[in-house]
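The structures considered in this document are given below.
A short reminder: the numbers here are calculations on the coordinates, not readings from a lab. Remember, it's a predicted structure, so these values are computed and weren't measured experimentally. Cβ atoms are built from the backbone, for glycine too; each structure is taken alone.
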Structure P
């Protein structure tokens, strides 16, 4: 049995955990033993993080991003994480690793992202390298990165990759996006890169008990996705699906005050409201349109199910990944895109009408990225023997 130590740190939403959990499940199905180490806020609603055969989950003392900057790390109570808190986390992380006897260490996002986690990840990499029989070290990264305004951020990531890592698994299809488009030094690490395909869910095989014509979703709810929810609910009565059933998913991290206002709006517009569902792909398979932001997992769900899509990409401070993903999908006829600055009921109602008229997409993408990851790791280990 090949042992995998899989580190995941989410700071705001749930996307990183969803993608990594899908990968962990595929690894377990391909005879890998996975220790999944989560460093963000616990997400009890997310069934993918519960114990499954072949996967043992560990929760580090949680860290989340501050409200003003991802550089600010807060503990579960919202207090600034001080040196003692970080030292305790690092100690626990290394203890889990020491007990793992891992053949492979997979680190999600780092070093392309998560520079805040240098305090514990560099010690982890050093500990791995110091073993008598060092494990292979792999970076697990999504297809489209935030383009860093400062070139030195990419240079630092390149240096860490070349010093510590044996492979970079890019969870995308190069027909849609390649790493060199969003990472300045991709040509220098080309020998490390393997494209696994997009990590999409399995095709749903059970029809939901309740069906909806339109699904509105915004991931975890920690970003300003409420603006999409509000505009979409106002769009219902103006759209071709005015008499249909609509479901709005607000996410497990939405603020209490915001939840109250969204509940009132849902009641007045005839939209069913829920914080989370565990069968979103199945609902999308039956829906006529999806209205959402353009996060990795939401797009993967849409591509798997073939649901017509209206994408309203999140574009907060220094956030450009979703805008890039939405533009690429629009170019291939996979979605109608509404800019965040254009959000309104009438604009989304027109976008829904446009989406319903869309032809079949012009590109077929590899959506088997979870299995592709298992295959890539197995090949890498066999080659190293």
Structure Q
């Protein structure tokens, strides 16, 4: 049985599963769960994989809703990653209900190739991508160190073979001043809100002098208690993004200098804490990305290779790509004017176009697994590309 025959069988497996996969995607969509709380989704996904011959381990990496499902044994080990957390107030406005069902569908469809060539296909459940840095935590705890390859497909507004997210880190900021009556004794107070506003304005000024692929944005989460009381406490949260770790570190220092300057100017005491984990930049494995694009073309879709100079969001799949050769392509499910993290995109994630994109993503992923297993030189090339990038 040759490569093309195995791809045909993989597509047939997706076709045979499409009703179950659609039902699973819609059930998860109707039961949105926030990061680290995805109990129902993780249970339904692992049950589906167990029913299809996978052995599963739940609660891996000290995360109750993370899991690892395995079919086969030995090398190579190829993992398809599943995300299934929702957004607060919006639900599946990033389409993670489709990411996870794409993953389990592709994993099940890849079994025939594993039976022929050997090796191991994993479906790894990764909770809390939306702000929880689930994959970064899992990478730190060794979840991906023994993999030969990792991949996933994300829904979007256009088919893309590569994705260029920015490295990203969040900082929580607090200023502590001294309360006083704002009218009768303002001289006795130290205004913590003014310190935060000065910080915000300093960061706004800094934005004029940062690199084109860098971003800083933030919010004020506490501005005081009453207008006639000098605020003794203020708080905010800022997100800093850059194209790689080196530039991110430099930009973080510049942001901290804005905060320190505001503290000096007002006399307020500054406390800040960077989040324990951050989102690393994505290393696209071009060898596998081209395979994915070819497989998308074979099913009637054209996956583009967007310019790396166009800034995008951030994802913890970037952390995985620092450890193992990885791809993070997109499959379009909504008109280009629809924004991710919106009510409209949440609706698309439960639409006919969303289900069609999920199935096509699973088809292309499973065929890419076949390509990597069937051609030793291709796998070697993908690994060598990764080593050279490191």
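Observations
- Origin of the value 5.1, where distance in nm of label points 7 Å out along Cα→Cβ at positions 230 and 310 was derived from one of P, Q: Q
- For mean projected area of the Cα convex hull in nm², for residues 262-365 alone computed as 7.2, the structure of P, Q it came from: P
- Identity of the structure behind 4.5 (criterion: distance in nm of label points 7 Å out along Cα→Cβ at positions 70 and 206, calculated), options P, Q: Q
- Computed 23 for relative contact order in percent (Cα under 8 Å, 6 or more apart) - originating structure among P, Q: Q
- Structure from which -14000 was derived, helix-only ellipticity at 222 nm (-39500 (n - 2.57) for each DSSP H run of 4 or more, over all residues; to 500), options P, Q: Q
- Structure responsible for 86, 43, 39, with Cα extents along the principal axes in Å calculated and labels P, Q on offer: Q
- Value 0.9, calculated as distance in nm of label points 7 Å out along Cα→Cβ at positions 118 and 150, assigned to which of P, Q: P
- When distance in nm of label points 7 Å out along Cα→Cβ at positions 30 and 54 is calculated for each of the structures P, Q, the largest result comes from Q.
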